[in-house]
1. The value 2.2 for distance in nm of label points 7 Å out along Cα→Cβ at positions 71 and 111 was derived from one model only; which of I, II, III is it?
2. Matching task: 1.0 is the computed value of distance in nm of label points 7 Å out along Cα→Cβ at positions 351 and 375. Pick the structure from I, II, III.
3. Using mean count of other Cβ atoms within 10 Å over residues 175-182 for the comparison, can you identify which of I, II, III gives the largest number?
4. Where does the value -11500 come from, among I, II, III, when helix-only ellipticity at 222 nm (-39500 (n - 2.57) for each DSSP H run of 4 or more, over all residues; to 500) is the thing being computed?
5. As an exercise: Rg and Dmax of the Cα atoms in Å, for residues 255-302 alone, calculated from one structure in I, II, III, equals 12.1, 34. Which structure is it?
Structure I
Amino acid sequence: MLENERSALAELWERDIVKVAAVFGALYFAYIIAGLALGFEVRGQINAVAQLTFYIGVFSLLALALNLHWGYTGLFNIGIAGFMAVGIYTMAMVSKPIATEGGAASVGGLGLPIWVGIIAGMAAAALLGFIVALPALKLRADYLAIVTIAFSEIVRFGYLSGTFQNITIFGYETGTGGGSGLILNFKDPLQALLETLFLWDAYLGVVSAFTVVVPENPKPVVDGLAYGILLLVFVGLFYWLLQRTGESPFGRVLKAIREDEDAANALGKNTNRFKIKSFMLGCALMGLAGILWLMSTGAVTPNFFLPRITFYVWIALIIGGAGSNTGSVLGGAVFAAVLFQGPLYVKNLLDTALDIPSRGPADFGQAIGPLFSSLDPMPFIIFTLNSINTLQLVFMGLVLIWLMHNRPEGMLGHRKEIAASIDLGRPETTKKPTATDGGDDQ
């Protein structure tokens, strides 16, 4: 009986949805406990959960898009930030209201609906991907990485330039805003989507119901949570799209290219064409992720798209495991909760527990001196907590080094994809499907 229960639990745990639910549940539970320790009331708890959901959504979206490039096709893309920038800037220029005043801060757009701007942003990111892919077709590994990060920086400096700060398109004044960026003063994206689905009135009813738990102005709190849930819906759509892509003949060719491009060529596949299509699709998804991340922030500036955004996404993918869509989602969630938001929560918890003053030593020397002279650790603790944003990058680097040495295959282990849609092994000798690289595990 006990053996059967263990077998049933083991079989249940093998399901990806159970693993995702378990990891998400643990992360949310930890944040709620942290909120209680910090003394958050209901409003603060909802805000904390909403913020966590938002970042889980955006990093999972980007990790899934990167998994199409690296996990499926073996394309080393480290220009993610550039494709995100093209997506949101194009969307803003298309969908912002028509300008009524001059100046960079009030640069207008074409005034088209948000859904038109989203499609335009994805198309522009895909077009940039096509332009990048053409000279990079004969490049692999490090060389492709150099090309993609170079294009990403070209895009960022292009938006920083005053050349396209104000331009005229079809008689309308628009532009990139230069170094000042753009004010995203179009209709709230959540409202626009719900109005398109004829759900806005019902949503307002839900907001009014929240007055019981959030008496004063519940709408901003509920909006944040609802937008985070909307991002998780997009994560589900991304996941479904990439799963279907991976199981299709197109996806199997991509995996063959990843394993041995010469062999795929020998079988009559035009690998260049497949790589271009894969790259363009992934870039379009990165553009959409950039739109969903920034369209709710109210403003966008070129220096948001520094290369570190790209490396955040790579860390998320490495945590989950390249080649696994489930791993990409889990990696995005763990990165967002533990490495991206986690240090700030730890700082707040220690500030509350130790009653640490906000002002402390100005430099490392002043912080470390009392530790050796009078064995007083408090200046060093204060300096460390006040420098948490800088140390966050150090934590990420240490985690990445540890993963590379101890768990390079990611959270879910190495999942080898089968080379064909059916098992080609002989039943009497093969118990598991033959893998693309000749391995024994699936």
Structure II
Amino acid sequence: MIRYLVSGTTLAALLTGTALAQQPAPTMAPRPAPQTEARGPTTPALPTTEKLFADYIAANKMPGIVGVIGRGDAPPAVIADGKLGDEPGAAMTDANSLWRVYSMTKPITAMAAMILIEEGKIKLDQPVSDFIPAFKYMKVQVSPDTLTSLPATHAITIRQLLTHTAGLGYTIITKGPLLKAYEEAGITPFTSDAKSEAQMRLKRPATLEAFANKVATLPLIAEPGTRWSYSIGLDVMGRVIEVASKMPFDRFLETRIFKPLKMTSTYFTVPQADARRLATGYAILGANRVPLDPAATSVYLQKPSFPYGGAGLVMSAGDYDRFLHMLQNGGTLDGKRILKPATVQLAMSNLLPLGVVYPGAVSATGGTTNPQGFGAGGSVTLYDAPGGPAKGTYGWGGAAGTIAWVDPVNKVRATVMVNYLPSDRYPLRADATKAIYADLAPVLAKR
């Protein structure tokens, strides 16, 4: 059954795993979502999106789903359907439910970097080695079939970390001997379940500093600034941020983004008291949905090796909407300025080095649709899509099927939360974007 909620009065109404039983949780009142004062246009009803979510749940494609869709400064609409898991006693989904956002962490890390760029503590085209000396003498593979390498002719820059053009890889896309080298070095800033996490911690560096230094010992897959390659660049950026700010990376995010935006349901480690708000993470194997990370015993109730700037956060849809709302408003929300409008505009523009093309999202994640460039941590549309996102729409997705984007021209933003691997098992991202714009078409036509 759909629960159609709104903050305010705008609307009424891959793994393998073993199933684990969960005792019904005690009834607890959900923490109220932060309220945003209603100003300007209202968020209209979203019947197409509501039906889409209902159809997905009715077809048993997932236990539950939440979408938070905002327009202007009106209270956002919250469309919630289903439960947080298949376990007996699992709570119904709502705007305060907690989800593994994985790579949707990247835009947040990128905007943290933009704060420091705005303050002059980092420069966009500054060498990363100014902050992490181990990156001063990088080497590049001569071919994907060997670890034989030659010295890089260019230094890796901040821009390249932000746009996945540094020549770094990722265990989800790297192949051959370099993949094996990544795995042996423990370059795995990602957590899916307790069993695999225990194995990864045997090799993974224990601190963000040690992680970044270890990354620098491995060859690059391409000369910096010459190729788009999805990567651990935003994880390395976390180390740059803490060096430049003289503050631990996670504390910087809390101090400069989460606290001023009242993002009270955003965690690298979920407090035990909030476990009942956490969705169970699933793996979809053929026609079966298998619990991979049950909420009651989730690995996210444990402290990670270090804060993963590329894939580490657990958040509510309401909190992610506040982050997007800040971007939509040019860096300010409820009187709190995070960034200047010019900085936000720069971050959400095409920052790719000259001659580099973004080929589109890999299957494990996803960004905006239509011809794209790449900004700070997320993809950017380069042209208006008739009946869809306008030029300059910025966003990204996560490994467990989540998606979020902000369309500054139309003053529209959307966050959709689910938790299943692989993320491309269903075309939810494309379906949801299409449905949202179909619902908004009448009001956007009057803009």
Structure III
Amino acid sequence: MSASAIAAAVSARKLSALEATDAVLARIAQHDGVLNSFTDVTAARARDKARAVDAAIAAGKSVGPLAGVPFAVKNLFDVKGLATRAGSKINRDLPPAARDATLIERMEAAGAVLVGALNMGEYAYDFTGENVHDGPSRNPHDATRMSGGSSGGSGSAVGGRLVPLALGSDTNGSIRVPSSFCGIFGLKPTYGRLSRARSFPFVASLDHLGPFARSVEDLALAYDAMQGPDPDDAACTSRVPEPVTPLLWQGISGLRVALAGGHFQKHLFPEAIEAVGRVAKALNATEVIEVPEAARARAAAYVISTTEGASLHLDRLRTRAHDFDPAVRDRLIAGAMIPAPLVDRAQKFRRWYRAQVLELFKQVDLLIAPATPCIAPKLGQATFVLDGVELPVRANIGIHTQPISFIGLPVVAVPVPLSPMPIGVQLIAAPWREDIALRVAHALQEMGVVAAPAPKGY
């Protein structure tokens, strides 16, 4: 069932929150041995919360728009009673979290039921979903393929219909890549829109948190439940909630939609070209707008990511280097050696690039771009041939996502159900205009152009 269907049934007392929770826990037990989405299942906590929701409804109280809806979170969110492992071996030695992350608190305040924590790439520095400590999370449409990263368990769990909603993080593409590979909807909101309080950081100036779902309605429900300022996150202290759920059915008449050109029309496999073409055709988008210096923006994003990440982990690198994933460790060590003048240039370029891209949104309301250059690669696949050149997979999956998160724009990743594997398309809006991206995503869903396909084999 969808999140909205569960909430409606629970609120109407046609289904108990405990029944909904038990059904999800049973599905996790049945299928997660293949998908490896979860690292922790919080069954006792979930059942206690579900019983509380049922008791409140029986007493005639309102329990919120997500009444009884099970959800799970990437294991970089603080979950009270669990060590916040952030996909690492090292963090397992941390004491259990004393309080939930703000977004978990807000989801549960809206009636949702947390059922567990999800697998992820180590310290969120990953695009593949392959964790050396916990094993890879697997693609629900082909278990031999990647789920994407770093929120791989989130994508796998939602795409595999283990939970209707999940939360993840996106620094350079870690919501949009798993959405693309696993055939689901994902929202990377505007930088600072949703609180990151009590989540383990990767790159503070680039980190976003956001939801995954199998429908736009469910994505909007979760997003609305989590909005609001939070004094515990310096980047999220002033923006008042702007509910989008009531706006989804307004339609898209009058919106100006264009294709992102240049960098975003290069480095693509045929399936990505087809997916973008289907979305553009459905929206009558023929204009192509060049995004200036997007390739350089990607390079600058790498510089800022690896240097900020290295700074965060410097003590761990000095004392426990052998406990890192070697690939993550080596990138962080490289980041620690980047000269300061180069970092300064990247930050100055970032300010210039943001100003240039914001000018584009005076001409259009939404830009269409590929989410990934290809469908999910095979687990363990190290390279692919793109534009006649053999390139490393891990470094190039985010080739079209990094220039967007670099300046904090809101994006909805929508799944185009191609055969044999789905692939995603980015719907990119101006800052604070999540409503536009979600309205367009909903219109495409109503047209049947985008949809979350059922997992294969179960």
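All of the numbers you see were taken from the coordinates with simple rules; none came from a lab. Computed from a prediction, not measured in an experiment: that's the story for all the values here. Cβ atoms are built from the backbone, for glycine too; each structure is taken alone.
1. Numbers: I: 4.4; II: 2.2; III: 1.3.
Of the structures listed, the value fits II.
2. Details: I: 3.1; II: 1.0; III: 4.6.
Label of the originating structure: II.
3. On the way: I: 21.8; II: 15.8; III: 36.8.
Comparing I, II, III, the top value of mean count of other Cβ atoms within 10 Å over residues 175-182 belongs to III.
4. On the way: I: -21000; II: -7500; III: -11500.
The structure behind it is III.
5. Details: I: 16.7, 51; II: 13.9, 44; III: 12.1, 34.
Only structure III yields this read-out.
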